[in-house]
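Some structures to go through are shown next.
Read-outs throughout are calculated quantities, based only on the coordinates presented, and are distinct from any laboratory measurement. Small disclaimer: the values here were computed from a predicted structure and weren't measured. Cβ atoms are built from the backbone, for glycine too; each structure is taken alone.
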Structure I
Amino acid sequence: MLYQIIALLLWSSSLIAAKFTYSMMDPVLVVQVRLIIAMIFVFPLFLRRWKKIDKGMRKQLWWLAFFNYTAVFLLQFIGLKYTSASSAVTMIGLEPLLVVFVGHFFFKDKAKWFHWLFGAFAFFGVAVMINGGQHNEGINEISLFGCLLVLSAGIIFACVLRWTQSVIAKISTQAYTSATIVLGTITTLPFTLLLTENWEVNLNRYGIIGLFYLAIGCSWLAYWLWNKGLNMVNANLSGILVSLEPLFGILFAVVLLGETLSFSTALGIAMIMFATLGSTLLPKLLKKSV
């Protein structure tokens, strides 16, 4: 669990780092360059491990690389372009509930009554948060479109979480991490060519630092830690741990980016975090009472 908590600390700051890189290049280019840097870092390990991976497993790795890197990263980073970092990281905080509901509909892990209750409460909180921030300007603007893109990334993450866990159980964490980073870099290329709106690059110190932080800290290191912990923690608990991410992400957004929260925005965020925390703690309390 400690591995995954550290990974979440790194991920919680990734959207803040991304905001710094947007002053340098288009969000889609940020994703592609981030993956290229991470790929260079893990490529020697990839060459050693790839030959040992069964051919039948390689097809699954291609798909998981596409979903976990190409789809999730592009949806998050494009969505972040339109909305504030604090709102985006709060949307990521819905992933624990998304994992539960995906398990209910597709994996026969029946959601409890309180999951539905907290889920409704959380999405009402999303409405309050977006409504409170739609009329803000600049870094404090909250966009429904941006939040929906980030939410879509969370749905994809929840859908492939169990699949990821089963593949990691068959190959080593290092092999999975290095392979999916390299393959994800390749699967992102056509989308970069299609979706990039501005090819101009304006190098600056903060953008470069943010880009390397995203590539090494938030891509390679965070995913290695997360995947290592995934072998020791069941899928539902892994999803629940994601609830820690908004706590740190909002703090980083306020301190490092200078974002401010209106009353309605703060209330909506608090409702979402309460719902996520409640869905985490209530099952334990009910089990103890029994």
Structure II
Amino acid sequence: MRGVEGGMAGRERGGRARCRGVGTAALAPLVAALLLALGQPAGAQTLDRVARGEAFRIGYRHFAPPYSYAAANGQAAGYIVDLCREVADGVKRALKLPSLPIEYLKVTAEDRFEAVRDGRIDVLCEPTSMTMSRRALVDFSLPTFIDGAGVVTRGAPVKGLEDLKGKKVGVLKGTTTEETLRSTLNQMRIAADVVTVTDHPDGLRQLADGKLDAYFGDRGILNYLISNSLNGRGLTLSDQYFTFETYALALPRGDQAFRLLVDSTLADLYRTERIREIYARSFGKFPPDQFLNALFVINGVPK
């Protein structure tokens, strides 16, 4: 990936010169043109509702740090929530609104896609993995992150799924991680007791208390929790990736104008240093890895 990183640096240097000062207001003609091509009136659906003065509704998870969570002050926080705030700014500029009220609504792993489908939220801002089956309910933006499933144990790390034979393995209910864990254990004929939990802190708490032998989840979330909670003491996250997950923002199906604006906002960020400033708020001094650097390069789609 050294060549990718070098290309990234070159694009960043060029991007700063070319893209500084280019805002999402320039998207308005693109949005209107797309709507005309689709035979729809300009500003239909999400943008039309917001243009009438209604709130822009961001859905987020109560506890999925560092991507999406409620901070100590009760406010929505996290890397992907910050990306959605950039989208909200893009909506405000594109519609030339003097102000844009934003409503933050909590969702769960179980009801998050229905919240988008049923119109309770405009955009889902959490570690949402893109899958083809989920496209039956929602559309997806350009990718926002690349992560994967890891396993946490007490003491020695797990080197392979074979180590879980006869063990109690926890996993968050209603996630692609649960689906993958169950199907993979079945395919490999590994007899393990899969126990679902309602949130990651509960899973790690049960692991620390000896009620579970291992816990599966997104590596970014698990690493954050182990480093920032008392339950993380004595727990070890394996080095191995058991899956690769591509995250994206979930959007209402068929709302092409809004999707264009969301994708254009993300692409603008990926072409500049702005994305690294946003990343640093949640991940601190640790730089993006080679996979995330590649995501920024590939998805920094030109205007």
Work out which structure the value 42 belongs to, where relative contact order in percent (Cα under 8 Å, 6 or more apart) was derived from one of I, II. I
Rank structures I, II by FRET efficiency 1/(1 + (r/R0)^6) of positions 64 and 264 (r between Cβ atoms, R0 = 41 Å, to 0.05) and report only the one at the top, that is, the highest. II
A value of 14.8 was computed for mean count of other Cβ atoms within 10 Å over residues 160-167; which of I, II is the source structure? II
I have 0.95 for FRET efficiency 1/(1 + (r/R0)^6) of positions 104 and 272 (r between Cβ atoms, R0 = 30 Å, to 0.05), calculated from one of the structures I, II. Which structure is it? I
Calculated from one of I, II, Rg/Rh (Cα atoms, Kirkwood Rh) reads 0.99, and the structure in question is II
Comparing percent of Cα pairs over 18 Å apart, for residues 120-199 alone across structures I, II, which is largest? I
Quick check on the output: -24500 is helix-only ellipticity at 222 nm (-39500 (n - 2.57) for each DSSP H run of 4 or more, over all residues; to 500), derived from one of I, II. Which one produced it? I
Just checking, which of I, II has the largest value of mean projected area of the Cα convex hull in nm², for residues 48-135 alone? I
